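Just so it is clear, none of the values below were taken in a lab; they were calculated from the coordinates. Owing to the predicted nature of the structure, the values given are computational and were not obtained by experimental measurement. Cβ atoms are built from the backbone, for glycine too; each structure is taken alone.
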Structure P
Amino acid sequence: MANTCNYAERWDSELIDILIQNTLTSPFITSNVRWLDAKTFHFTRMSTSGFKNHSRDGGWNRGSFTQTDVPFTLNHDRDVEFLVDALDVDETNATASIQNISRTFEMTQAAPETDALFFARVATAAKSSTGYSASSADSDWTTTNVYSKLKAILSAGKLRRYRSRGTLVAYVASFIMDLLEQSKDFTRTIEMTQIAEGGVGIESRITEIDGTTLIEVIDDERFYDAFNFNPTNGGFEPATGAHKLHVLVACGDTCKTVPKHQAIYYFAPGQHTEGDGYLYQNRSCFDTFVFPNGKDGVIDSVYAEYDSTAVA
């Protein structure tokens, strides 16, 4: 794809700050996985039978245990490269520099895609478990019912178990945070917190219900239950038939974004054979997994509430 640069006799070498919401799901990223030279890692699930009545005539009740090996395979392997002609750097007063291109890419592509994959994977897992998903129209949410609807979501199924451990996080659409802020039933403070990296960021509203942190997802283009990660121009977009998410609940104990390989290469002119310019290459191989509980192998730690109308 051809590059497009702004040529000028005089140009500010610094880019205008890009005000987008940075990675919201970074607390779920873990490197504590042993890959064993493969793209699949294994989760061992064990269950046991319970007590039986003891007989005073002697003897013991023999129990049983089951150990099952559950494989998890990483499938999200991504890469990109940018070549910046040496004269483009000179004639744009270094605005078209590798530093600016890489910073723009990380903020506008890599960070949002990390969130998008996480939201889609968790939503898919929630929708596959009975009782852990629901749909509604935007108009079904009002200032009078938003608090009770959120409390009901956070109490669905076995979520109370994880909520009591303080490991649940709920991501909510902006309009729902608006309604909650106006709700007379909700008495806690909704704080504006800056989510920033490198001094550039955007404020997001964060609050809490029943010990669960609620985070507003402002950039809702990443807040869908399914994505096409191979559109014509690269990046990602909502998949055909996808639904906007209203609320997504995830558990820090069972939802993990697992990096496999991260490589960023930079070559100055003369250090490569791709042309007379600076070459930037970035490969990121990672995936998000939702683990079942260790008792009966059921996924019961996530929840998705989504728009009943699918995108075209």
Structure Q
Amino acid sequence: MPTAIAPSTEIISNFADLVRRAQPLGPKKVAVVAADDEVALTAADHAAQLGIAAPVLIGDVGKIRAKALSLGLSELIAKAEFLAANDPAAVAAHLAGDAQVDLLLKGHLPTDQLLRAVLDKHAGLRTGRLLSDVLLYEDKLAGQVRLVGITDGGLNVAPNLEQKKQIVENAIEVMRCIGLTRPKIAIMSATEAVSDSVPSSVDAKALSEMGRAGEFGEADVFGPLALDCALLESAAHAKGINHPVAGHADCMVVPSVESGNLLGKAVKYLGGSACAHVVVGAKVPILIPSRVESVDDKINSIALGVIFACR
């Protein structure tokens, strides 16, 4: 595999910069799991041309080649590694556990099938940490583009306080890999008032206290914050909230998978932003893009995975 190059500490503020920053760090071996998928193959081809990915196409080789041929991906067919597998998720997970591939990218299979293989203790990918998904989008509310995170809208349905703590820790790692040396992490709720009737606000207060005690290291962790006060300085000022995170959140930690899923899809489909996301907590980054995400979104996710793998 290529020698790792230390990622730059300059803050990455948009997806064009994200891809450019990944190029000198690649190519990384990207296992495309059940690779007979149009968008995943096209993204793998483009990522290979950008120099960030060396695709390993795993699954039914006949179907994969036929799909690639139908898409006109002759260069991918010529350069990619093909690996026949009846259970592509298990094969990919073991390859990653043996450090033979650097990232996993979901193709034509259900997300839970891939994650079960990742969590199989025999695969060697478990670290003892919680897996969580961190999504990035291009936020423009402050008048300039910056990458903002949302977590966890993909894996953990109703995380308890200890799980939320690990979700915060995972988020901090992702935000640091894009150059934020002291990430501002907003713990989200429906209100800034702490109330037993809103359990997420109680957890937010506890996580804020952990942050003040230094349990998250070089990071500002604060909540509860509603969406407006997390992202808009004017809203935070109007409500009398004076904290570095308020109005300037780098990543928003949501209370549940429903809220994270809705917020992530809102920034994409209502806000019109491109996206990237990565599952962290295993030995390698795992990319589980939705079937409706674009080729560009998948390329952004590959770039994010490459940068995170080199942290």
> Of structures P, Q, which gives 4.5 when distance in nm of label points 7 Å out along Cα→Cβ at positions 243 and 275 is computed from the coordinates?
Replying inline: P
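Tell me which structure, out of P, Q, gives 2.2 once distance in nm of label points 7 Å out along Cα→Cβ at positions 99 and 131 is calculated. The partial results should precede the final answer.
Numbers: P: 5.6; Q: 2.2.
Attributed to the structure labelled Q.
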> Among the shown structures P, Q, from which was the value -5000 of helix-only ellipticity at 222 nm (-39500 (n - 2.57) for each DSSP H run of 4 or more, over all residues; to 500) calculated?
Replying inline: P
>> Computing Cα Rg over 2.2 N^0.38 Å for each of P, Q, which one ends up highest?
In response: P
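Given a value of 12, 26, 22, 16, 13, 10, 0 for P(r) over Cα pairs in 10 Å bins from 0, in percent, for residues 75-162 alone, point me to the structure among P, Q it was derived from.
Values: P: 12, 26, 22, 16, 13, 10, 0; Q: 14, 35, 29, 18, 5, 0.
Of the structures listed, the value fits P.
Check the numbers for relative contact order in percent (Cα under 8 Å, 6 or more apart) across P, Q and tell me which is largest.
Values: P: 27; Q: 23.
Once relative contact order in percent (Cα under 8 Å, 6 or more apart) is worked out for each structure, P has the highest.
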> Thinking of P, Q, which structure, once FRET efficiency 1/(1 + (r/R0)^6) of positions 107 and 227 (r between Cβ atoms, R0 = 35 Å, to 0.05) is computed, gives back 0.55?
Replying inline: Q
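Figure out for me which of the structures P, Q the number 1.8 belongs to, where distance in nm of label points 7 Å out along Cα→Cβ at positions 179 and 251 was derived from the coordinates.
Structure Q accounts for this read-out.
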